[in-house]
Structure P
Amino acid sequence: MQFNTYLYVLTFLPLTIICYYIICKYSYNAAKVFLIVVSMFFYSYAGIKGFYWLLISIFLNYLFSCILKKQKSKLVLWVGISINIILLVYFKYTNFVIATINQLFNKNIGDLNIILPIGISFFTFQQISYIVDTYWGKTLQNSLLDYLLYITFFPKILMGPIVKQSDLIPQFNDESKRKLSYENLVDGIQMFIIGLFKKVILADTFSLAVAWAYSLGDFSKITAMDTFLVIMAYTFQIYFDFSGYSDMAIASARMLNINLSINFDSPYKALSIRDFWKRWHISLSKFLTEYVYIPLGGNRKGKIRTIINTMIVFLVSGLWHGANWTFVLWGLLNGVLSILDRMTEKYRKNVHPALKWISTFIIVSFLWSLFQSNSITEWKNMIVQMLKFNDTSISTGLINCFILPETSFLNWLFNLKYFSVRIRGFWMILFYLMSIILCLGFENTYKMKHRKSILTAFYYGTLFIFTLTCIGTETVFVYFGF
């Protein structure tokens, strides 16, 4: 089940909130059981086979954590970590390895019929963090009930944020969080509407432009300006898509009085690659820092080891995101740029912030185009096509991607027909301008102070109704397959 569906917005979420607070009045353990049941339903809605593997993973990891609580054993720890990684590798990378072998050795081995459990990368990392924290003595004597709720909690099971047990389980047992908070409810509703708007109106519209370009099969069929605009379209698509999901996840939890950690901190305001990775997918960056970078020695063992450790972390990040050589190269390039960033930091102190920002934004956008590409060759051809810059015209097909059924209503409502007729690509220009303003001109949703007045209620109500009418067909989130 996805957040951007009528089923979730109009049925699942409101019924879960109502029933949860009613059950809390009588028994909090029963309320926790209720949350586990609805979370499992939420997860299994996408497919029962993946759900079986989730249960197996939960059982094995809880067993390892129980053993580690009784006996601090490195062998048990590494066996537990290894099993998690083996399961992740099997489901996510087996077909990638087979394809690579076929390509290198001219074989014809068929793909295995492997069904990837949804969100396996997210819940695997959370369970690794749990058994490692147990080994380090950082976990309490949590019951199976608490552990089940920690892993399956529906707002974050599919796409995060990746939350440590120490940040989440104490909240499940906090008596002060068992009563309905109207402040949290209103904040959550407003945050959810913003996230839904990001996904349905912005991300899904930019995805049409990206899909249009890739459907042609060859970037030589479009102009250099088209290529540049498509790269920018994916830059905005992936941001509003994942940021919108994180907003809705955090909002759903907040309506239940549970605080999930921030996952985005205005990443497109970053002035360097390292700054970008402190702002983008924060929970993943924290996990890799705490459970990979620091155990490897971090920056405490000299410059060479720091470089090696940084490259390992970004290689893991690239592989975590997907089973393709594009993700491997994407991770390695981010690692190299982060190292260069660290090495040249003192020389860039007097560089104007505007120049730092534009260079970072362009680099990030070019790397996102690699992230999106089906192959490294396709990415190379795309970049070459753009850098030739032999045609600055914009194709009608690209412009039409931004003319939606709702634009005729907006033309009438705001009297925009004059501009939309006279200015070629008016709606496309509007979408790009609106996106850059939202990314640079506003505070991130997590830190916003949500006002409570009749005016804001009218504003959010109108925005919600408009966004809801624009949902149309269900669209998958970019990170849904990770």
Structure Q
Amino acid sequence: MIYKDLRGFIKQVDDLGALRRIGGADQRYELGGITEVAAGTADCPAILFDRIKGIKPGFRVFTNATTTPQRAALALGIDPALSPLDALKAWMKKRETLKALKPAEVSKAAFLENSMRGKTVDMTRLPAPYWHRKDGGPFIGSGAIVVMRDPDGGWINASIYRVQVHGRNKVTVQFDHPGRHGAVIAKKYWDKGKPCPVAVVCGQDPSLFVAGFEYLPDGQSEFDFAGAIKGAPLEVLPGPVTGLPLPANSEIVLEGELLPANKTMQPEGPFGEFTGYYANEARPCPVMRVGAIHHRDDPILLGSPPMKPPRFHFGLPFRAASIWSQLEMAGVSDVVGVWQHVAQLMTVVAIRQRYAGHAKRAGLIAAANSYMGRLVVVVDDDVDPSNLADVMWAVTTRCEPAEQIDIVRNAWSSALDPRIPDEAKAAGVTSHSKAIIEAVRPFGWRERFPPTSALTADEARGIEAKWGAAILGRAPPSRPKPSRPKPSRPKPSRPKPSRPKRRLAKRGKA
């Protein structure tokens, strides 16, 4: 059964044994440091912070929510026991059949259990961590949903933008670039000389967190997409200040207005990016004047700070699923898997080779659709693209660099790319080169290529199914024997020991 809200998801994570509780950490660097160290361990546990230093007891922070394939699958309503590649296949199949569900308006909302309005608004009462050492300030929104209504079409945009705290009732909202839906909607209000009504949801359930990262077309709301993931409409209630529909089971909600950018701006950042670098210095950003803060009792902030790769927000690479679909739509046959490593900066495509040039064709299409990625690797179908060690084995044993590496120049990148010089970015250049590595058996003599000694994927799955618990040193789950009432049986009647009868002498007459 899929979770109802963030608390329900945390319970499911806890039931999987993947949650760690930490008390007493400082929101200045320690929350971010602990999150990053935990994400780099083999188990990569989710963290629930409590009794945060400098914050009133009861306010909590939840991090590493979906950083493993298991928890990402859980958030998508997919079996968390599936292997990473099988989970991605299951998501692709589910994604194709999703039907958007409009939100359902309700009369009560958990986030209204506590409210601060007007002069009582005080952002310092909420946890807003300094996630990285060189960040320009505290960020309450590293995984927050920013809710806005398009003034023309009336549709609701609910995307993830970062939110920095600048005082008691001021935060900035960073839209990345002017083409993002949030920036377009805000400008429509500003062009009419009006502030833009806005709400920031800082503790949404994971379905909305996933939806907030999706690139949806104009007019399609992330609320509808989140409902499709859960298979039930998202419950919303109009915000008392903005009238915007707000997820009823949210943990923390800020309501207010985004002031026109030509009048009020505040330096925002810098902020550590998902590449593991600081891409930009502080830049002016529009200011949100916070008119109200609402929160549940003992609220939980959902924190999702970018971290040094391979740590990433999601344990399943959603963009790899898109590239997989694009390959199939382009007519590339026999694609058996697509995955992305190093925070989606390296794309791997696994194919079953059918003709000469098959691998090159797949690599070129994948390169054209790999955002910011410099490396595209094509492997045979006996290599698991989700296993980086397996991929590098193929690179080091099947790729002849002089023959099987090609360079594509002036390809798709971003201003977040740390390798692009500042002067190039200033001139509007945000492209780079990409290497396509064919780590496949040479098609012309693939049948004569030395056979591998390794198990096939199916053989490995069979071993794991039968012996996985023993390999990991875990006892198979013991099933309690059903307690059956013992039938009442009559106690056996034991015969009394027979004693020899005394013979009484007959008394005769004398």
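From which structure (P, Q) was mean count of other Cβ atoms within 10 Å over residues 208-215 calculated, if the value obtained is 17.9? Working shown, then result.
On the way: P: 17.9; Q: 20.4.
Corresponding structure: P.
Given a value of 3.2 for distance in nm of label points 7 Å out along Cα→Cβ at positions 168 and 192, calculated from one of P, Q, which structure does it belong to?
Details: P: 1.9; Q: 3.2.
It was calculated from structure Q.
When Kirkwood radius over Cα pairs in Å, for residues 112-303 alone is compared over structures P, Q, which one is greatest? Intermediate values should be presented prior to the final figure.
Numbers: P: 19.1; Q: 16.6.
Top value of Kirkwood radius over Cα pairs in Å, for residues 112-303 alone goes to structure P.
When distance in nm of label points 7 Å out along Cα→Cβ at positions 64 and 216 is computed for each of P, Q, which one produces 3.0?
Q
If Cα extents along the principal axes in Å is calculated from each of P, Q, which structure is the one that comes out at 71, 60, 54? Before the final figure, lay out each step's value.
Values: P: 71, 60, 54; Q: 149, 77, 41.
The value was obtained from structure P.
In terms of relative contact order in percent (Cα under 8 Å, 6 or more apart), which of structures P, Q is highest?
Values: P: 19; Q: 13.
Going through P, Q one by one, relative contact order in percent (Cα under 8 Å, 6 or more apart) peaks for structure P.
Which structure, out of P, Q, was helix-only ellipticity at 222 nm (-39500 (n - 2.57) for each DSSP H run of 4 or more, over all residues; to 500) derived from, given a value of -7000?
Working: P: -21000; Q: -7000.
Traced to structure Q.
Using FRET efficiency 1/(1 + (r/R0)^6) of positions 96 and 352 (r between Cβ atoms, R0 = 25 Å, to 0.05), single out the structure from P, Q with the greatest value. Walk me through the numbers before you get to the answer.
On the way: P: 0.05; Q: 0.70.
If we compare FRET efficiency 1/(1 + (r/R0)^6) of positions 96 and 352 (r between Cβ atoms, R0 = 25 Å, to 0.05) over P, Q, the biggest value is for Q.
The numbers here are math on the coordinates, done by the rules we state, and not lab data. Please read all numbers here as calculations on a predicted model, not as lab measurements. Cβ atoms are built from the backbone, for glycine too; each structure is taken alone.
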